[in-house]
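What follows is a group of structures, each given as C-alpha cells.
Where a number appears in this text, it was derived from the coordinates with a stated rule and is not lab data. The model shown is predicted, which means the values in this text are computed figures rather than measured ones. Cβ atoms are built from the backbone, for glycine too; each structure is taken alone.
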Structure I
Amino acid sequence: MRDLLREGLRSLAAHRVRTFLSGLGILFGVAAVIGILSIGEGARQEQLALISQLGILNVQVRGQELPDSEEERLEVLRRTQGLSERDVRAFEAVIPGLVHAGGLREFEPTQVFPKPEDDAKDLRFIGLEPGHLAGSPFTLLSGRPLRPQDEAQRNRVCLLGARAARVLFGNLDVVGQKVRVEHTWLTVVGVVQTGSGGATELEGVDIADRSGDVMMPLSTSKLASPVELNTPVLTEIQLTFDDVTGIPPRVDVLQRLLRRRHRDQEVYELIVPLRLMEQSEEQQRIFNIVMGLIAGISLLVGGIGIMNIMLASVLERTKEIAIRLAVGASPRDIHRLFVMEACLISLLGGILGIAAGFAVSWIVALVTGWATSVSLQAVLLAFVVSTLEGLVFGYLPARRAAQLQPAMAVRMG
C-alpha cells in the first residue's frame, strides 16, 4: 500500500495542472456543502438562543389588543375584562405539573427620574409576580432578584436589566440607587442579564428586548401607575412546567380553561416555545436537505470531471501501462494504481474544499451579518463524500486501464 501511495503521488506530481483541474470540481462542491450547512447551523443556533430566552419549559399567554371600535370594544369587555391575577390563580388550581405561574403588567409612565437619554426611550417598565420572574431565564449580575415578600408587602423596589442600568445610571454601582416612576420612588435591588438583547421575531412571534426592563413587583406597579378602567390588568401570564413531554396535553387543558374563562373572546394568544422549536427544526431540516442536494450536485459534477480526466489519462498513458504490464505488473496492480490516483485527487480537492468552506462561512458572516457555524458533522460529511467519489468515479477509468492488453497498449501508445 505504501508503494502504491508513493507511485500515485509521483504520477500526480508529474501532472500538477491536470491534477489541480481534476480536483477543482470537488473543491467547489465541498466548499458549497460546508458553506451552506454552516449557514443552516448558524441559523439553528441563533433560533435556539432566541427560544431559550422564552424558556423551553414555559408557556406564555399574551394579551391581545382590544378592538379599536368603541362598540366592539365594549362588547368584548361585557364578556371579559382580559387577563388578570384571577386567571393565574385558576391555572395554579387546575393545571397539573405547574412549577411557576405569574402575571406581568407593562405600562408607560409619563415621568421617570433619572430621565433616560433620547436614544433609550424604549426602556420597558413592568410589574410582575414572583412566579413570572422565577420562570424567566436570567443571570444575576449584582444585588438580588425580586422576592415573594416584595410582592406581598408592596415593597418599593425594582430590578434593572443590564441596558436599563447603563441608561439610567451610566457606570455607577446601581444597587441601592433610587428610580422615580411617576411619583413613586423605587430602590434598585439588583441588575440582571436577560437574553442576548435586541428585540426580534421568531416564527411570527415577537421576542422583546428584555435588557431594557425596569422590573418591580406587580402590586408596586399599581401604586406607581394605577390600572385604567376597562383595561386588562395583565399584559402576559407565564407558566413554567416540570417536564417537556407533558407540555402538549397541558396546553390543551390551558386552552379549554382560557376559552371558558373568557367566553371564547380572542383577547389572548398562546406562545409555546416547544412548538416554536419543533417548527424551527422542521424548517431547518427541509432547508438543509434542499440546499444539501444542490451542493451535492456540485460534488457530482466534480466526480464526473475526475472520471473524464482519468479516462483521458488512460489513453495518454497507454505506453506507460504497457511497460508496467510487460515488466510483471498485474491488471489488478494497474487497477489499484488508477483508483489510488483518483482517490488522491478527490482527497486533495476535499482538503482544499474544507479550507475554502471555512473561508466561505467567514465571508458570508462578515458581508451579510448572518450567524454561521461550521459543525464537525458538516466537515466529516464533505470529507467522506469527496473521498468516496474518488473510489466511485475512479473505478471505470481504472477498470479500462486494467483491461488493456500489453500488445494493444504498445500499438495505441
Structure II
Amino acid sequence: MISQVNRWVAEKTGLGDRLTSETLKTWQHEKLRSVIEYAQRNTKFYGRRLCSSAELTSLPFTLPSDVTDDPLAFLALPLNKVARVSTFSNSGTTSQKKRVFFSEGDLKRTKDFFVAGMSTMVSKGDRVQILISSQTVNSLGSLLKESLLEIGINSEISGAIKSAEKAIKDSVGADCIVGMPAEILYMSCKESNLRPKAVLLAGDIAPLPVIDRIRENWGCDVFTHYGHTEFGYGCAVDCSHHDGLHLRHADHIFEIINPATNLPVAPGESGEIVITTLSNEAMPLIRYRTGNFSRLTETPCKCACPLPRLERIEGRQNNLVPVSEGKALSIYQIDNIIFSDKTVKGFDVTYDSKKKTLYLTIDTNGLFDYKPLKKVLPEEVKTEIIYTKTDPFENRGKRRIRVV
C-alpha cells in the first residue's frame, strides 16, 4: 500500500492523482514565490535579502547562528498571534539558545503530518507510550498525543524519566513505543517481554544496528523519524517498507548540498540537508542549513510512492570531533560499530584531546571486541575501556562524544 504520507502530500497540495515528482516541483516553485514575498514583507531578517523572482538555489542560506543571534528578526506575526515559543540549546551547547515561534496554524499542520505518519504504525484502539518530550501544552509529546486522538488512538506521555526501570514500567502493554534510539535499544535489552507491535525512533540519529537489534529483541516493526524543532518537529518518516524516509513535501522543500562548495549534489550523493518552509506563518525559514547529512533518492519507494525521499541520516556537522590532523570522529561512526556487538546494551564516549585517548564506558554481557573500532581510529589515538552498568535515562539527550 502506498505511504500515508504520500496520500497526505497529494491531498495538501491539491494534486491528487496528478502527484508526481515533476508536478510536485512545479507546485513547490509556485508556492515558493508567495513564501518569499511573505518573508520579505513580514520579517526583518528577510526584508532586503531575497528576490521573489530568483531560483531557489540562487537564494542565500539561513544559518542556525542567524536564528540564535536574533530570533525576533524571523518573527512574521505579532507576538499575540504566537501559540508556542520553543527555546532550546544550539549545537549541543548550553551557552547559546534558539527561540522558535509557532502559530496555531503551524501547530495544526504538524499534527496533520503526525496523523499521516503514525497511521502506518498503529490502528484504532491501540495504545502508544511516548517516552520523549514533556507533557506541557503544545510540546512535541502533546502534539503527538492530540494527533493520535484524532484517529482513535490513546497515548500516554511519560514526561521526565530518570531510569530505564521507569520507562519499562510505563511501557508495559503499549502497542507502540516512541522514544530515542539508544534508550529504546537499552530497554529492549533489559526487558525482552514488552513486545510492542511497533516502535518509532525519534529525537536522535538511529543507526542501522540499533534498528535491527530492537526489531530482533522485541520481534516488532521499527520505524524512524527525522525532524527539527525549527520546522515544527516533523520532517520525514519511513513507511512499512523502510525504503527511505517519506518527506513532508507539502510544507517543506528539501535540498542536499555539498557543504564545501555550497552547490546541490546529484541524487544519491551525500551532503548537508537544507530545508525551506512553505507554510510556516510565525517563522518562515528559507534555505536553512541543518548541519545534518543524508542523501536524496529519486527511485520510487517499494510502496509505489514516486516522490523523492531521504535515505538514512549519516551524522551531524557539530558531532565531528577532531582527533588528529585531517581526521575527525563522530558519535554516529562509533555507534554503528559498537552497537553492532549484540552483547552491548549501552555505552558512553569521552575523548581526552591532550592524552589523545578515547574512553569507552560500556555496559555489556561479555567482553567488547574493540578491533573493528581501531580500524577507524588514527594510530596515535589510544583506547581505554571501562566496563560498568549504564542507564541512558540518567543523562538524557542527543548522543555525542564528550570532549575534555
Structure III
Amino acid sequence: MRAPTAPTRIVLLVAVALFINYVDRGNLATGAPLMQTELRLSASQLGVLLSAFYYTYVVAMAPAGWLAERYGAHVVLAAGVAIWSIATILTGFVSSFGALLALRLLLGLGESAGFPCASKLLAQSIAPDRLGFANGVISFGYLLGPAVGTFFGGLLMESYGWRPAFVVFGAISIGWLLPWGKVIVGSAPEGRTLAATAGPSLLQILRQRALWGAAIGLFSANYSFYFVLAWMPFYLAKARGFSAQTMGVIALAYLLTPAGALASGWLTDRLLRSGWSIDLVYKGVMAANHVSCIACMVSMIVLPVDGAIAALFVYELMAGIASPGLYAIPQIIAGPAAAGRWVGVHNCVGALAGILAPAITGVLVDRTGQFSASFALAAVVSVVGLVAWLVVLPKIAALRWSELAP
C-alpha cells in the first residue's frame, strides 16, 4: 500500500488547480472583443455570457461539497477539473451564442468543485495551526490567476486568435490531472475521524450561527472585491481620466493581493504557534480588512486622483491579507467531517456577490451618472461584514458535532 502524499504537495497541487480555475473562467473576458466580432454577438448577449458562469457555479456549490464528502474530495476535484477543461477546450470550436452559453454553464458546474474540495482536503490533511499558510498559498494561486490569464491569454489571442487560446488553456488544465492522479490523501490530523457517521447533517450545518457569520463576512469581502475587479478600470478611465497607457500602473496594485495573501498566511500560523489567541488573530485580520475597505471606498470618492490610487493599493493589499482567513476559519470550525459541505454553503453565499456587485453598480451608475453611490454602497456592505465577523461569528473553535442536537 502506497504512503499518503505529503500535505505540502497536496496544497501546492490544489493551489495550481485553483490558479487554473481562475485563468479559465476569465478567458472569455479577455477574448470578448474578438469573439463578439466573429460570432456577431450583441452587447446584451455578451453580458449574459459573462455572467452565465456564476449561475451554475453558485447553484452547484453546496452539492459539490456534499459530493466531496460522499465520494472523496480527491475524486470530485478531479471530476470538476475534467469538466471545466473539456468546457474550455470546446469553447475554441463554438460557432453560435447558444453553444457558447451551454459551455459557460458547464464551466461553472465544473469549477464549483474547487473551493469545497480544497477546503475538505485542507481540513483533512493540515493541522489547524498550519491552515493559515496553506490557505495563503492557495489564495496566492487563485488571486494570481486572473492577472496571468489576462496577460498570457491576451498574447496568445493577439498572435493566434481566440480559438487556439481556449484549446491551449483547456489542455493545460487536463494536464493537471496527471500529477493529481498520483495523490493519496491520508487521515485527518490530530486523530480526528472522517467517518461518515461522525459527520453532521446538512440541517445541523445550516443551524450553526458560525456558518452565517462567516458566510455573510465572505459575501461582504467579495462584494467590494468583485466591484473593484469589474468596474475599477472603467471608473478610472471615465471618471478620473486615465489613459490606456497609465492603466498599467494600476495593474501593479492587483499584484499586491496574492503577495499579501502569502505573507498573511505565513504570519498567521507563526502567531498561532507562538501562543496568540486564534480569535484575536483571525478576527483581528478580518476586522482590519473591513475597516480599511470602508476607508478606501470613501477615499476613492472624496480624494484627488493620487489619493484614490493610494487607496486602491491599500485596498488590494488588505484584501490579500484577509484571504487566507476567509476559508481557514470555516475549515477550523467545521473540521474534516463537514468542511466540504460547510464551505459549499459558505462559498455559495459569498459567490452571490460576483453576480450582484457588478450588476448593482451598473444600475447605480446609469441612474446617477457617477460612481459615488457605488463606492458608498460597497462601504456599507463592508460595515455589515465587520459586524458579521466580530458579532455574529462566535468563538473560532472546532465544533463537536457528536454533542450537538440532530
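Assign the value 22.2, calculated as Kirkwood radius over Cα pairs in Å, to the correct structure from I, II, III.
The value was obtained from structure II.
Work out the source of -8000 here, i.e. which of I, II, III gives that when helix-only ellipticity at 222 nm (-39500 (n - 2.57) for each DSSP H run of 4 or more, over all residues; to 500) is computed.
The read-out comes from structure II.
From which structure (I, II, III) was distance in nm of label points 7 Å out along Cα→Cβ at positions 344 and 376 calculated, if the value obtained is 0.9? Could the numbers behind the result be given before it?
Values: I: 3.0; II: 0.9; III: 4.1.
Derived from II, not from the others.
Any idea which of I, II, III comes out highest on distance in nm of label points 7 Å out along Cα→Cβ at positions 40 and 112?
Once distance in nm of label points 7 Å out along Cα→Cβ at positions 40 and 112 is worked out for each structure, I has the highest.
Given a value of 27 for relative contact order in percent (Cα under 8 Å, 6 or more apart), calculated from one of I, II, III, which structure does it belong to?
III
Matching task: 74, 42, 28 is the computed value of Cα extents along the principal axes in Å, for residues 176-303 alone. Pick the structure from I, II, III.
Numbers: I: 74, 42, 28; II: 47, 33, 28; III: 60, 40, 36.
For Cα extents along the principal axes in Å, for residues 176-303 alone, the value 74, 42, 28 is produced by structure I.
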